[in-house]
Structures are given as structure tokens and as C-alpha cells.
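Chemist: Each structure below appears as C-alpha cells.
Throughout, read-outs are computed from the coordinates displayed, never taken from laboratory work. This one's a predicted model, so the numbers in the text were calculated from it and none came from an experiment. Cβ atoms are built from the backbone, for glycine too; each structure is taken alone.
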Structure 1
Amino acid sequence: MPAFAVEVVHAEPGRHVAVRVVLEEGATAQDAVRAAGLNWAHAALAIFGEAVEPARRLRDGDRVELLRPLAADPKEARRERARKKKRPVSGAR
């Protein structure tokens with residue numbers, strides 16, 4: 001079977017890991033992560049930023065990304081920042 005290469009990446013605060021792996025035709029995102037030797041038990045997977053299932057078949061040049069859970073809900077964080085920006089109006093009569 002023909003072989004092809006993909007990159008598997010994972011980022012954490014202060015740390016970035018990128019591993020290039022060579023796989024056989026028909027390999028999946030899950031196969032790539034295992035070949036890279038990365039732990040993905042609690043991570044979602046994406047290819048170039050688009051969420052995919054672990055069984056998604058790969059193509060030459062794909063970049064498989066391990067997505068860690070969000071530390072905070074983005075909508076709630078934005079609301080909190082907006083609340084902090086509001087200033088009380090002084091001198092209102």
C-alpha cells in the first residue's frame with residue numbers, strides 16, 4: 001500500500017508538540033495520533049481546525065489536531081469582560 005505523511009499537533013499553555021508520521025493508505029485520525037505516541041483520551045480531534053471523528057480517513061499532508069477542553073465558556077467569558085468594562089455613570093440627575 002502507498003504511504004503518506006501527516007502532522008499531528010497538540011498545544012497546551014506554554015507547550016506545543018508537532019509530530020510528523022508516515023501512515024499507510026486508509027489510515028484514520030485515530031491511527032495518526034497513536035502513531036505519534038500522543039495521549040488523546042480526553043481530546044477531541046480536528047483536521048485543519050474542523051472537528052472530525054476518530055475514524056475519519058486521512059489524506060497526504062493533513063494536520064491532525066488534538067483539541068483540549070475549554071477552560072471557560074467563551075460566551076460567558078465575553079459577558080464577564082463586558083461587565084467589567086461598564087463604568088457607573090457619575091453625576092446623573
Structure 2
Amino acid sequence: MRLKGRHWLMIWLLVFLIVLIAITTRQTEGFRTAARLRDLREERMALEARRGELVRRIRVASSRQVLVPIVARELGLHEPSDSEFVLFVVPPDAPGPR
């Protein structure tokens with residue numbers, strides 16, 4: 001059976017339609033991927049800002065200005081004066097690990 005002109009026309013129109021659908025689907029997925037990437041970048045920037053704030057808070061909370069009053073109040077400790085320091089000198093011929 002030979003294909004007539006109208007059959008060839010239908011085949012070419014069908015191929016054209018399939019190609020258009022494939023192109024449209026690909027572009028739609030590209031737009032979705034780009035939007036998802038933009039959202040992830042925004043989320044990353046927000047998380048990095050949050051991390052920076054937490055690092056700053058940790059640095060402030062672990063500073064001497066904050067820790068010394070807390071230790072003095074809750075543990076009853078104080079900063080030693082110069083006369084309270086004791087240096088232990090290990091003789092050079094002492095046995096044991098160094």
C-alpha cells in the first residue's frame with residue numbers, strides 16, 4: 001500500500017506536533033529548574049546569614065567579658081592576681097613523656 005499525499009501531510013504534521021510538545025516540555029522543565037535554583041540560592045543566603053549571626057553570638061557568649069562574671073557568680077571563682085600564679089618547672093633530666 002502506497003501512502004498518498006494526505007497521509008504524508010498527516011505524518012509530517014504529527015512529527016511537527018511531537019517536536020513542539022517536546023520543546024515546550026523541555027522549556028517548562030528548564031523554567032521550573034531555574035525557579036528551584038533561585039529558591040535554593042535564597043535559602044542558602046538566609047542560612048548563611050543565620051550562621052553568621054549564630055557565630056557572632058557564640059563569640060560574644062564565650063568572651064571573657066561574659067564568662068568571668070558568670071563563673072564568679074555561679075562557681076565562686078575569681079581571676080587570679082599576679083601573686084597567685086605558680087609556675088611548675090620540669091627538670092630537663094626528669095623521666096617520663098614530654
Structure 3
Amino acid sequence: MKNKLFMTIVTVMLFLPWTILIFRTFDWALQSPIAEIMTACYAVFMIFSGIFTIFVYIKAKLQNTLMKLGLVINCVYAAAGVVFLAMMVNNYLQL
């Protein structure tokens with residue numbers, strides 16, 4: 001039961017970062033403070049999902065094919081999230 005719950009959470013975490021494309025179609029999401037906050041929140045979520053997936057893969061010993069695929073994709077998302085946050089911090093430090 002616990003393994004199915006973890007697999008469901010990891011699977012949802014695979015698709016949730018793509019919802020930013022839907023939000024970015026609205027005018028309010030393109031304005032400066034909202035866009036920066038939204039990007040930072042998505043980056044933090046992507047980093048969290050990568051760390052959570054690694055934790056579940058190692059500690060819960062949930063190592064099936066779908067979990068391995070989720071591990072790779074969420075780790076790529078986590079790396080992209082780190083890059084996005086680094087770019088944002090670099091932008092604020094240059095001001």
C-alpha cells in the first residue's frame with residue numbers, strides 16, 4: 001500500500017512542472033513579481049521532487065521500471081530547478 005502511494009506521488013510529480021505552461025498563457029502570470037515568484041516556486045518544487053524520488057528509490061527500495069524512469073526524469077527536473085534558482089539569484093546579485 002505504501003509503495004503504491006509513493007509511486008502515485010512520484011508519477012504526479014513527473015507531470016506537475018508542465019502546468020507552468022498553462023499558467024503562462026494568462027496575462028497576470030507574465031507580470032514581473034508574479035512571474036518571478038511562480039518560477040521560483042516551480043524550481044523549488046522540482047528540486048524537492050528530485051530529492052523525494054531519490055529518497056523513495058533508496059529508502060523504500062521501490063526499484064521497478066516506472067520508478068527508475070521517474071528517478072531519471074525527476075533528477076533532470078531537479079538539476080534544471082537548481083539552474084533556474086542560480087540564474088535568479090545571479091540576477092538579483094547583479095542589481
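Chemist: Given structures 1, 2, 3, which gives the highest value for FRET efficiency 1/(1 + (r/R0)^6) of positions 25 and 81 (r between Cβ atoms, R0 = 41 Å, to 0.05)? Can you show the working numbers first?
Modeler: Numbers: 1: 0.30; 2: 0.00; 3: 1.00.
Top value of FRET efficiency 1/(1 + (r/R0)^6) of positions 25 and 81 (r between Cβ atoms, R0 = 41 Å, to 0.05) goes to structure 3.
Chemist: Quick check on the output: -25500 is helix-only ellipticity at 222 nm (-39500 (n - 2.57) for each DSSP H run of 4 or more, over all residues; to 500), derived from one of 1, 2, 3. Which one produced it? Display every interim value, and only then the final one.
Modeler: Working: 1: -6500; 2: -25500; 3: -27500.
The correct label is 2.
Chemist: Which one of 1, 2, 3 has distance in nm of label points 7 Å out along Cα→Cβ at positions 1 and 73, as calculated from the coordinates, equal to 2.8? Write out the running numbers ahead of the final one.
Modeler: Details: 1: 4.3; 2: 9.4; 3: 2.8.
Structure 3 accounts for this read-out.
Chemist: Let me ask something additional. Which structure, out of 1, 2, 3, was Rg/Rh (Cα atoms, Kirkwood Rh) calculated from, if the result is 1.30? Don't skip to the end; give the middle numbers.
Modeler: Working: 1: 1.30; 2: 1.66; 3: 1.06.
Checking each candidate, the match is 1.
Chemist: Which of the displayed structures (1, 2, 3) returns the greatest value of distance in nm of label points 7 Å out along Cα→Cβ at positions 9 and 65 on calculation? Intermediate results must be reported in sequence, preceding the final value.
Modeler: Working: 1: 0.7; 2: 8.5; 3: 2.5.
Greatest value across 1, 2, 3: structure 2.
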